[in-house]
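What follows is a set of structures to go through.
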Structure I
Amino acid sequence: MSHPGVNLENEMDTTVWTAIGLLAATSLGTLFYLGHRIDGQAGRIDALAARMDARFDAVDARFDALIGRLDTRFDRIDARFDHMVERFDAIGARLDPHRDPNATG
């Protein structure tokens, strides 16, 4: 039974506004909860990215050291090849008069 002075329309309005309030509270609660979860995930992703950056920097340093050692070795090989070319040029210069019968010398 209804209270005096309260009709069905007022009761329906109250029920509708109560449902709207509950829905709004639930939606906002869910929004804040998910926002907190997303922030937590972002923190973990940032930490993971920092660890990956540190590892990439370590690997990059190792590659830089390796490249330095390879450059040193290639420089030594280049010097050896240059020396061999000089020797072949000297031998060629000594053999040139013997290969060309018309050469003077």
Structure II
Amino acid sequence: MGNAYFDWKEWVVYAPEGPKPQVMVETEKAKVVVAGLEAGQRVPEHPESMGVYYFVEGQGVMVVDGERYEVSPGSIVIASQGAVRGVEALTRLVFVATRVK
């Protein structure tokens, strides 16, 4: 995979039934997705590999191993390997997540 440029607004999907993350890039070492949530929607808490979450729109809460972080545009949350994490949207919320495989 070479260099790439993305405008998240062209990729994000808001669905009434819940988040539908869109894969922007996937290699054997990493996966990058953009996810959009409407107010009140959530990504249920789940364990995962190391992840970096960059919030670009809206207000919400991200929980990592039971610790709650208020998130808004510009917030970055790093969840370590195996950490249990989830997201709840207080307003329409968008984040870009990189999962390290």
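Here, each number is a calculation from the coordinates, and none is a lab measurement. As the structure is a prediction and not an experimental result, all values here were calculated from the model. Cβ atoms are built from the backbone, for glycine too; each structure is taken alone.
Largest in Cα Rg over 2.2 N^0.38 Å among the labelled structures I, II is structure I. From which structure (I, II) was distance in nm of label points 7 Å out along Cα→Cβ at positions 16 and 64 calculated, if the value obtained is 3.5? The structure behind it is II. Give the label, chosen from I, II, of the structure having the highest value of FRET efficiency 1/(1 + (r/R0)^6) of positions 24 and 80 (r between Cβ atoms, R0 = 35 Å, to 0.05). Largest calculated value belongs to II. Using the calculated result -33500 for helix-only ellipticity at 222 nm (-39500 (n - 2.57) for each DSSP H run of 4 or more, over all residues; to 500), pick out the matching structure from I, II. The correct label is I. Quick one: distance in nm of label points 7 Å out along Cα→Cβ at positions 48 and 72 came out at 4.0 when computed from one of I, II, so which one is it? Computing distance in nm of label points 7 Å out along Cα→Cβ at positions 48 and 72 on every structure in I, II gives 4.0 only for I.
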